[in-house]
Every structure is written in structure tokens, then in C-alpha cells.
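Following this line, the structures themselves.
Just so it is clear, none of the values below were taken in a lab; they were calculated from the coordinates. Note that the structure is a prediction, hence the values are computed from the model and not measured. Cβ atoms are built from the backbone, for glycine too; each structure is taken alone.
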Structure 1
Amino acid sequence: MILDLEMQQKLIDRLAPNRFSYMVGPLLYWIGRFVGAKYIAEVGIGNGYTAVHLAALAKLNGGRYVGIDIDKNLCLKVETVLLKLDLLDASSIVWRASSKGLAENERPKDGFDLVFIDGNHRYKFVKKDAEVWGPYVRPGGLLVFHDIIKGGPKATFEEIKEGWTKLGIYVGCGLGILVKNPGQ
């Protein structure tokens, strides 16, 4: 399923009315599409706008989207939106602290192709998310941080060196992209 411009605008109006991060969902969609991402995880599902794009990509590629958040109400809201858009069949929403990670049967055997970290932005939480979720990324897969221009996401992104190749996209709040090196 490719989200057409009209559907994207409806999603922006409904899920991201402040328009602050409306570019992130489509940008991640196209980055993921470029690398052929099938198995995608999102840490911190927020208002669900990015979740819709990532779930649509996973479904298009015959894979699965997993979103995790500690806020039960957000999880229920995002599940409802994914259901209405016929994306829930290729998705799982997990109500849990991201620091707890996923059980072995909740993640793909060979790892995620793309993990998007956009949970709590305080340093200790972003660092913990990177420590927990980084190992879930397959070699050649992407670990993407949102808001790398400041605070915890910036510090964590700048600290990670060994085993990853760094790319940065400084559009809006910035996306920090790490590509997991082979053999890691």
C-alpha cells in the first residue's frame, strides 16, 4: 500500500496537527523502501503518524511492523488507526517499556531491517533503547534516531561508533541513521 498525497494530508491533519514532524513518516517510508525494509520496529509510537507509514511499508514489502510504547492509550489509538487503514494484519502494537525489548518470538529470526528510535528523548532512555534495540538490527539494517540535533538523541548518536556506519539527515529535527556493519 502506497499512501497517496490525499491520504497523507488527512493523516497529517488528524495525527500531526502541529505539522512539526510531518516529514518524518514519508521520509522513513522512502528510506525503508529504498533499502527494501520488510521487518520494521518503532520505539515510541507517539501520535501514530510515523507508525502508519512504517506499517504501510512493511505490508507493501510482505513483512511486519512492530511498534512499542509505554502509554496504553497511545497503543490503543494507533491500533485503531492501523485497523481503519487495513494495516493491522501486518502490524503488532506492544504496550511495554521499550527498555524491556521484545521476546524472541516477537521479533524476526534474522533481525529487523529498520528500527526507528523515537521514545523518551532523555539521554539515559535513548542510550538504553540503542543498547536494547541495536542488537535486533540485522547486518546491513538501519538503526534510525529521531531529533539528533539536540539532547539525548544527539549524544547517543554521536557516541555510537563501533560496528556501525553513520549517516545524518538534517531536515527538521534531524534523523541519525546507523547502518549495521557486516559481521556485527
Structure 2
Amino acid sequence: MTEIGGRVGPQGEKGDTGDTGAQGPQGETGATGAQGPQGETGATGAQGPPGSGGSGHLSIMPWNYSGITQGTWPIVVDTGCIENGILGNTSNAQNDQVDYKAYLDAGTYTFVIVATKGSTSAILTLLFDGVSQGTIDLYSASPARNARQTITGISVTTAGLKTISLKAATRNASSTGWYLQPQSLGLFRTA
């Protein structure tokens, strides 16, 4: 057997760099960085046109009042009534009044009330911001539940938040009381 080679010589000079190889596969996505500071608040947009509240029909449950001007107005359970109850002024006094707040566009409205009529019922005066819009006589010699009555041609000249009030200001000559017993209230825009 013959031995090949001899001693290893010194390393030669560095050669030229070879061509760049193909790109390898994409690595895993790193963690999400911290959120930056909140930017400045933008400008406020222009105000919408007047009367853009869109009130064409409004239903009010009587016990959702915003205030009581006079009297005591508890909810009374009566299974013969719509919704099985009424709001009633148990104080039974002249000028008892309950108030509601609602936004109304300018226009013409019809007011609808479903109420209990009876021999001790008052004449309901409907007020918008303290101004009478009409009356409904709730007197009946015989009790009548679920009686639907209306006041038509109510004019609202300026749009805005209104106070709608039910007041026992007067009564039929045959009535012996001042009761108002609303079961449901509604406003319908007609023009």
C-alpha cells in the first residue's frame, strides 16, 4: 500500500463571493406591538335640518309620565282594560294634572285617548306647554272601559320638546267626581 499526499500546505487567498441563492420560506409572524397614543378628536359635523326628529306617530303608556302637577296618580290594575290597568287620579280633585314630555315636529296632529268613562269622571283638558288644545268629556252614566276619543286639528307651530298635560279642569254637570283614568295615549301627525 502506498501513502498518498504529504503535508497540508498553507491556506490560499479568499475567493470571490458566489451568486445569491433563492429566498427561503417566510418565518413566523412576530408579536403585535403596543398600541400608539390616541389621536386628536375630529371636528363636529354640521347640525341637521330643523324638525328632523321624525315624529309622525307617538304612543304613550299613561304611567310613563314625566311629572305630576297636582294630585295622586297611582297605577290601578283593572283586567277589563287594555294593558290590564289604568293610571288614575285617586285624589279626585279639580285641576289634578299629569304631564308627559315628547318631541314633536311642527305640523297638525290628532290626539287619541283610550280611557275609562263613568259617572264620576271629569272633562279632560289637553294642554301643550300649558295651552289648551281641546277637551274630552269622560262622563258616562254607565261605566265604559276602553272608550276611544279624539281631539283633531292640533297645530304645533314650532318643533321641539313639548309638555303634554292631562288636566281635570272641568266636569260634566251630571258628574259627581273629577276622575281621569287613561289607559293609552297617542298622537298622530296628519299634516
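Here is how the numbers come out for the structure above:
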item	result
Distance in nm of label points 7 Å out along Cα→Cβ at positions 25 and 81 derived as 0.5 - corresponding label from 1, 2	1
Read-out distance in nm of label points 7 Å out along Cα→Cβ at positions 145 and 161, computed value 3.6, structure in 1, 2	2
Which entry (1, 2) yields the derived value -0.33, -0.92 for log10 I(q)/I(0) by the Debye sum over Cα atoms at q = 0.10, 0.16 Å⁻¹	1
Given -11500 for helix-only ellipticity at 222 nm (-39500 (n - 2.57) for each DSSP H run of 4 or more, over all residues; to 500), calculated: source structure among 1, 2	1
Winner on relative contact order in percent (Cα under 8 Å, 6 or more apart) once structures 1, 2 are ranked, highest first	2
